[in-house]
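Dropping the structures in below, format is structure tokens.
Nothing in this text is a laboratory measurement; each read-out follows from the coordinates by a stated rule. Since we're looking at a predicted model, the values are computed, not measured. Cβ atoms are built from the backbone, for glycine too; each structure is taken alone.
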Structure I
Amino acid sequence: MTSSIKAEGAVHRVVVVGGGTAGWMTAAALARLVAPSGVQVVLVESEAIGTVGVGESTLPHIRAFNERLGIDEAEFMKATRATFKLGIQFNDWGRIGDSYIHPFGDYGAPGGEAPFHHYWLRARSLGDVGPLDDYSLPIVAAREGRFAPPAEDARSLLSTYGYAYQFDSTLYARFLRTFAEAHGVRRVEGRIVEVTQDGESGALSAVVLESGEAVEGDLFVDCSGFRALLIEQTLKSGFTDWSHWLPCDRAVAIPCASDQPAVPYTRATALEAGWQFRIPLQHRVGNGYVFASAFVDAEAATERLLGRLEGAPLKTPNTLRFTAGQRTRNWVGNCVSVGLSSGFIEPLESTSIHLIQIAITKLIELWPNAVADPTSAAEFNRQMDVEYARIRDFIILHYCATERDDTPFWDHVRIMRLPDSLAEKIDLFRARGAVQEYREGLFLHPSWIAVYLGQGIVPHHHHRLADAVPEEALLSSLARLRTAIRQSASRLPTQDAYIARYCASLDAG
């Protein structure tokens, strides 16, 4: 089957292939932001094809996505049984026994001529000033299980952080489906058996279902997950493999019951051949072991995870296979890949849903002027390459910045050759405590500081601007700041208490 597609024609019909988090985030955003201009949005999915559905931990950017769509936070959190998230705790990464938190916020207080960590580095050489974590309000609050939204007054310590969510991604997709359909998205149920292309331009023209129905479109968004039905199986985009830097290629996941307080952070604990995640929701805890199959088999990894659960398993273990890497081109012709179809970097820093969000945002910003718009496609691909590469380097940093040599896995990642872009960043920080600045890319200054110092990459020198403060004044100001942060955090309500007032799910028990 073929149909005629005019490459110069405007985009009026968008077909989203695949549901799940990626599909329904895409459909909801297009329905809310693009459809009012005269664009029809159709989503095709099959109930017979499961979704991955393990991504439950997010970054603060998700708040802007929900707010842009006009989604009420409390309503969304009740529907997805969500908790708040102030950061990610890393245990046993630099050395066994080490622990630090990557905060969603700054270190220190507003002000200062040099970045705060330079003052801390200088003060540390003068006496015991405590760990860097003590100077971050979101870290201290997270460790105490406390949460409240940040203050609007930029002079307040309570303004120095952001927050994200930990939620059930299956429930999030269901919530967004209701939202999208209310805004005019048409859902079509069925398994795709054929993808048709225009005979002249090669543009995608329709997807054909088992029933024989052909769903035609001008622009297609591939949210088909690892299958990459459109972008790879049909259009042969290609794939750049990063497994030589990121050898973890399997994950086993299982939820369990818990009677512990729902702490406002995700935990990543380094294990023998990878790492374990713990994600507390209102009604359960999500757990998983992300591992390298070259160093441990799936049966042993599953056994290891089950032996570390804090409560009764609520489902049978779900094992996933993946290869770390990125689609060579994320936009080909009139097809844009979003989510797992565009690539996958393991979920160590909760980037999977962010990459969905950023792809949707860039697609809307670069909305094609015609069915074939090579200028928009090229810029989209360039920007997504930057996003993926920056995230890739940040994830690799967690592995290479280690002193662990207790297993073959840690020996491998500790001495592996690094991407030049990451090696340069590490050299710069080690030499002068500077974080390489860039305009595009996800993780900024505090994120890199958290991992560098949390995993033992300590600069040889602090910035000379930190020397302008007399020793006694520096030490006393840090002592006051440390006390103020501790006191400010202690005045916040516990997360459980805040959720009970604001967004408790009726069936979270």
Structure II
Amino acid sequence: MTIKPARTRFAPSPTGHLHLGGARTALYAYLLAKKTGGQFILRIEDTDIKRTVPGSEQEIMDGLRWLGLQYDEGPDIGGKFGPYRQTDRRELYQAHAKALVDSGHAYPCFCTAERLDKVRQEQMKRKENTHYDGTCRALAPDEAAKRIANGEPYTIRFKVPHDGATVAHDRLRGDITTENKQLNDQVILKTDGLPTYHLAAMVDDHEMQVTHVIRGSEWLGTFPLHVNIVRAFGWEEPVWAHLSIFLKPSGKGKMSKRDAPDAMKDGYSVFIKDMQDLGFTPEGVLNWCALMGWGVAEDDVMTLDQMADRFTIDSLTPSPAAVNFQRLDHFNATHIRLFTTEDLAARIKPYFTREGLNVDDGVLLKIVPLIRERLTTLDDCLSFGSFFFKENVTPNPEDLIAKGLDAKQSAQIAQRAYEILAAQPDISHERCEPPLRAYVEESGLNANQVFGILRVATTGQKVSPPLFESMEIVGREKCLARIKAAIDILEKM
């Protein structure tokens, strides 16, 4: 059976940072397009001018590219269905709004904001659901045309049916039936001539030949309205899929952008740019968020290409998914283990250079195998690898004192270790480990005491990659100088 290529879109508003929910929506749309040999489109829905945040559009594009979700058409690369910013398509929406008025599916509304607010207040006093009361719906077309000609400001509202019910089919949830008397005549064109989402998205999806609309569950409330708009034009409906909601890590309540500060306290975020800055990898982030709403095993480790091979829209689930940041750690660490030495070296190098360290690429390639298994995020490289690129280290004096010993005894151990190492022609772990272990046996000390002092002296920290391999990379002269400095510290305590 031949699968028809899907045209999917990610259509964010440039009103803030690209967040986890948006990234997952974009990912599923991307996967469906790639699985079917179709196209993935980026469309910027920027008609809410007041809420537009400068730089947000660029952040969205940068975020998608960082994640590896390369779109086939978009505002910065063009395409035959452009333009891809809604503010550049104003005349198109106005023409479609007029067509709906002419066909009797919409009407001009001259109600002022003050009148609408008064109506809402009265409805709330009567404990009714707030809704437009239909005042202008009953206006004769001739009267409406006269008022428009006189320059009276107006919006255009869609005329929802009052009788019967609207049945809208969601691919994840099946048929959703809504009594039409519950629907409201929503504004589809504002007084400034710009459309609302309800008109613009429907027009754009049709004009851009979008076959599958994958979007957040927040649009379920207006799903019947959108279906009615599409049907009023007589267009073929796309496949609709409203994704599951994200729950807070506790499982109680919906996760939202407002939860970002709390997440950041623990070293996490719901914003893609933050995740990048925190040292998470695009592979780890995608693998993690893909499985929150996709009915495959939650431990499945997949690359983007492997996801595209396995993806089907029917494997998505509407069940809410709790955001588990520990799972993000798991997937991120797992993907770090899968990177080649060269790839991982290139990814962690910027973290060292940002700290002002002079990174030797040859040394970097040597330390990657030593620290790889210890990394959960890329910036963990600083904790385990900074000492390789420093001229000197500054250990905590107390850390140089071995357990069960005092400063004088620890200084004597450090001095003997220095003498053993200084007698060696090089500091390779094959050459240095045997005589140091022999010293441990002869002295009656335990390895943790001797090697613990050496570790702190040569790396400046109590936890490090394997000691002898690390010392070999640091080099003979640096190691001897660091041990000598540690002896001086201990003798002065």
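Assuming 3.7 is distance in nm of label points 7 Å out along Cα→Cβ at positions 138 and 210 as calculated from a single structure, say which of I, II it is.
II
Figure out for me which of the structures I, II the number -14000 belongs to, where helix-only ellipticity at 222 nm (-39500 (n - 2.57) for each DSSP H run of 4 or more, over all residues; to 500) was derived from the coordinates. Each step should come with its number before you reach the end.
On the way: I: -10500; II: -14000.
The read-out was computed on structure II.
Out of I, II, which has the highest value for mean projected area of the Cα convex hull in nm²? Don't jump to the answer; show the numbers that get you there.
Details: I: 24.0; II: 31.9.
Biggest value here belongs to II.
Out of I, II, which has the highest value for relative contact order in percent (Cα under 8 Å, 6 or more apart)?
On the way: I: 23; II: 12.
Going through I, II one by one, relative contact order in percent (Cα under 8 Å, 6 or more apart) peaks for structure I.
Using mean count of other Cβ atoms within 10 Å over residues 346-353 as the calculated read-out, with 16.9 as its value, let me know the right label among I, II. Don't skip to the answer; put the middle values down first.
On the way: I: 23.9; II: 16.9.
Comparing all candidates, it corresponds to II.
Of the structures labelled I, II, one was used to calculate mean count of other Cβ atoms within 10 Å over residues 146-153, giving 10.5. Name it.
It traces back to II.
For distance in nm of label points 7 Å out along Cα→Cβ at positions 42 and 450, which of I, II scores largest? Spell out each step's value before the answer.
Values: I: 4.3; II: 5.9.
When distance in nm of label points 7 Å out along Cα→Cβ at positions 42 and 450 is computed for each of I, II, structure II gives the biggest number.
Work out the source of 0.70 here, i.e. which of I, II gives that when FRET efficiency 1/(1 + (r/R0)^6) of positions 58 and 274 (r between Cβ atoms, R0 = 25 Å, to 0.05) is computed. Don't jump to the answer; show the numbers that get you there.
Numbers: I: 0.70; II: 0.95.
So the calculation was done on I.
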